[in-house]
Structure 1
Amino acid sequence: MNRTGIVIGGGIGKHISFSALSEKLKEKYGEVILVNSYPEVFFNNPNIYRNLIPSHPYLYEDYLKNISRKKVEPYENDLYTLEKKHIIEVYAKLLDINYTPDLLPKIYLTKEEESGAIDYRDNILKKDYIIIQISGGTSYYNPDSAGQKLSKSRDYSVEKAQTLVDKIIKDHPGFAIIQIGLRTEPLLKNVINMVNLTTRQIFPLMKYCKTFIVIDSFLGHLSAAFEKKGIVLWGGTDPKKLGYSHNINLEKVSLTSCPENHCHRPDTYFADQETNKIWSCPFDYECMDFDTETIYSAFSSIVKEPEVK
């Protein structure tokens, strides 16, 4: 069988989106040796022959030396930056894979992961739960860098998030609220703070939640793997390029001050520098200033929908 090395980079969300191609990659390239930074995304995936990190000992000598190798980066491609194609479509075009809109991320849970999440919901919480995330853009590998991240264009106001949480608790006491994040990010009150979970522990929580309210983060991509419907708040980034149609994708289409919707700045892939520093938003992230009633209305519409079994 043919054997091909494929190298991908970026954050966990990019890795989850790339997983949509795993089955087609096996069909086209045979045994895929995937070099990536978040191997937990591809754990248990039957379509990936070897799932290795870049620092794997003797990676080149033992695995990549005498085979075809491909390195793909959608953020540097005109299909993504100019034509605003979805990231999965760009990955597909870069790897000569036939793209169809039904290509969605693939996460392969173990039986233990599935049963653990179900047991937590049914026997520990004894109620349905909602996932919320209000901060992002910091690597799980370096949580202490949360205070130095380059942009807050995906973050939602702590004060408004707390108001939203308090209203949900008051009106829907039958739901628990789980906050996903890092220990160095802002924590909300009256929620279950799960800031020390591994990504593999988070994956089944998404599958078995009632719904979710999150910023643009890996959780949006993860929801597509399980076709779990929720609310995603879009500011600096564009749902056409990174979102999924099964969700309610909230965006502030009309901005008062900012002349550009979904600016994707700072564009650190292309050295988005001002005079002596990385570009920073001069409009105080107006694009993420969602009022809580808009989010709550969307949330109410989801929880009223009949459960899909």
Structure 2
Amino acid sequence: MELIGAFATGIAVFAGLMALLPDRQRPTLGLRDRLRGWRRRRMAAAADLLAQARLEVSPRSYLLLTFAAPVLIGLLGLLLSPVMGLIGAGVGLFVPRWYVRWLVGNEARAADDDAPRVLRAMVHRAGAGGTYPELFAAAAEGARHRWVRADFEELLSRYYANEPPKDALAVIRRRQAGRNLALLYDALYVLTATGQPAVAASEVLAELGEATRTNQSIARQAAAESRGLRIQALVLAVVIPLLFVYLLLVNPELVAPVTDTALGRFVLLPGAALLEVTGIWLSLRVARLEA
């Protein structure tokens, strides 16, 4: 007891001395700074991802959803069994991210389809001796996708508002989900940052246009070849759960070993859910690698 009392007294004296020190001289473990840095990084990554998906959702709301989804889906799974609750919580960790990344993929494909037209319009205007604002206006006129057109219109308005072009390009570049348009913004950033005239951009943009058309041709061919696998994965994802629900409604005795026994609720049903989710993920993963 004397040893414990001496140890507690030492801690109290140390805490009192630390409290008397100024804040800048007081040693810290840096835990608060680490948490703030981690939060800032998560908010910045979420902001970029939402901007690429073109979702008007605040990063704070998105992060709250990523934490709430595991709880909600886990509670739904808990109605069947504790094991299904754990599986639901695990699936809930990825559902918001999967959805946003699916939107980003759709936006990337739509933007890449517009990239050759945008580059062609810019090359023609640059070859005719146009200035950078005229290049941006030509890109906005040649774009068909609304977000591609909106980005170039915003870039043009920022230019006329006397904002440095490289700063405006850097801001809009972070929203680009498409690889080809990202390369275009990178090229424009380098050209404007190095002070190259718009006429000199004609050759650079022409070469980039050739590369963009090649990339787009390869991407379309790969997407056509993998379309059957994606459709098969989606059909299996819908048919198997619907078949189980159909049997549960029409002939409950047939699925009673799965729903009414401990073996079914704790082993068979969670195993089927894991196999279903894993199969869908693997199928879509293979399809994405092929594309």
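Comparing distance in nm of label points 7 Å out along Cα→Cβ at positions 109 and 125 across 1, 2, which structure shows the greatest value?
The maximum falls on structure 2.
For the read-out helix-only ellipticity at 222 nm (-39500 (n - 2.57) for each DSSP H run of 4 or more, over all residues; to 500), a value of -7500 was computed from one structure; give its label from 1, 2.
Only one of 1, 2 returns -7500 for helix-only ellipticity at 222 nm (-39500 (n - 2.57) for each DSSP H run of 4 or more, over all residues; to 500), namely 1.
Quick one: FRET efficiency 1/(1 + (r/R0)^6) of positions 181 and 261 (r between Cβ atoms, R0 = 35 Å, to 0.05) came out at 0.05 when computed from one of 1, 2, so which one is it?
The structure behind it is 2.
Upon calculation of distance in nm of label points 7 Å out along Cα→Cβ at positions 93 and 245 from the atomic coordinates, which of the structures 1, 2 produces 1.8?
Corresponding structure: 1.
To which of 1, 2 does the computed value 28.0, 91 (Rg and Dmax of the Cα atoms in Å) belong?
This figure was derived from 2.
In terms of distance in nm of label points 7 Å out along Cα→Cβ at positions 133 and 277, which of structures 1, 2 is highest?
For this comparison of distance in nm of label points 7 Å out along Cα→Cβ at positions 133 and 277, the top structure is 2.
Each value in this text was obtained by applying a stated rule to the coordinates, not by laboratory testing. Remember, predicted model here, so these are calculated numbers, not experimental data. Cβ atoms are built from the backbone, for glycine too; each structure is taken alone.
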